[in-house]
Structure P
Amino acid sequence: MSAANRLALLRRAVRDGRGEWTTHRVQDLYRSRAYAAPFRRTARQDLAVLASQGLLVLDDTDPGRRVFRLNHAHGGAR
């Protein structure tokens, strides 16, 4: 799966799914689609790309955990 296809998959999942997006959740998503499980770094980078595009917002209030959530202003109302 190319990086563009991987990001498109994640973008759709974020828009359709609810809740928090973590590195672990992204890796689980990729595995469920038979994508060879990427490194944690890949999942983190993919989350950062969607955040830089405005689709996700980072909640880093807990210094030990980075959580991303859908930016409702950009990703649609839910």
Structure Q
Amino acid sequence: METVDFMTLVEMPDQTRLEVVYYCKDNNLKEGEKNKFTQLYIQLHDCICTMKIEKAIVKNAKEVERLVQNKVIAERGHLC
């Protein structure tokens, strides 16, 4: 199955902007989890972090983008 990448600009508290790529895959999940959850991959430069989210959230693009932005801001742009 082909993965579709999305891109967003995250505005940091110091007014800098970071270009972040994100996508979802069902990798590294237990068989019982694959029906309800997916892995959200967030990539900034060569750093990638993952979050396990409910598949229902993936249907709402604005909610996924909000999760990505909040994660990048919370980590202060250091995803590694």
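No value in this document is a laboratory result; all are computed from the given coordinates. Since this is a predicted model, take the numbers as computed values, not measurements. Cβ atoms are built from the backbone, for glycine too; each structure is taken alone.
In terms of FRET efficiency 1/(1 + (r/R0)^6) of positions 6 and 30 (r between Cβ atoms, R0 = 25 Å, to 0.05), the structure with the greatest value among P, Q is P.
From which structure (P, Q) was Cα Rg over 2.2 N^0.38 Å calculated, if the value obtained is 1.10? Clearly, the read-out refers to Q. As an exercise: helix-only ellipticity at 222 nm (-39500 (n - 2.57) for each DSSP H run of 4 or more, over all residues; to 500), calculated from one structure in P, Q, equals -6500. Which structure is it? The value was obtained from structure Q. Computing relative contact order in percent (Cα under 8 Å, 6 or more apart) for each of P, Q, which one ends up highest? Across P, Q, relative contact order in percent (Cα under 8 Å, 6 or more apart) peaks for P. In this comparison of P, Q, the computed figure 2.4 for distance in nm of label points 7 Å out along Cα→Cβ at positions 22 and 46 is attributed to Q.
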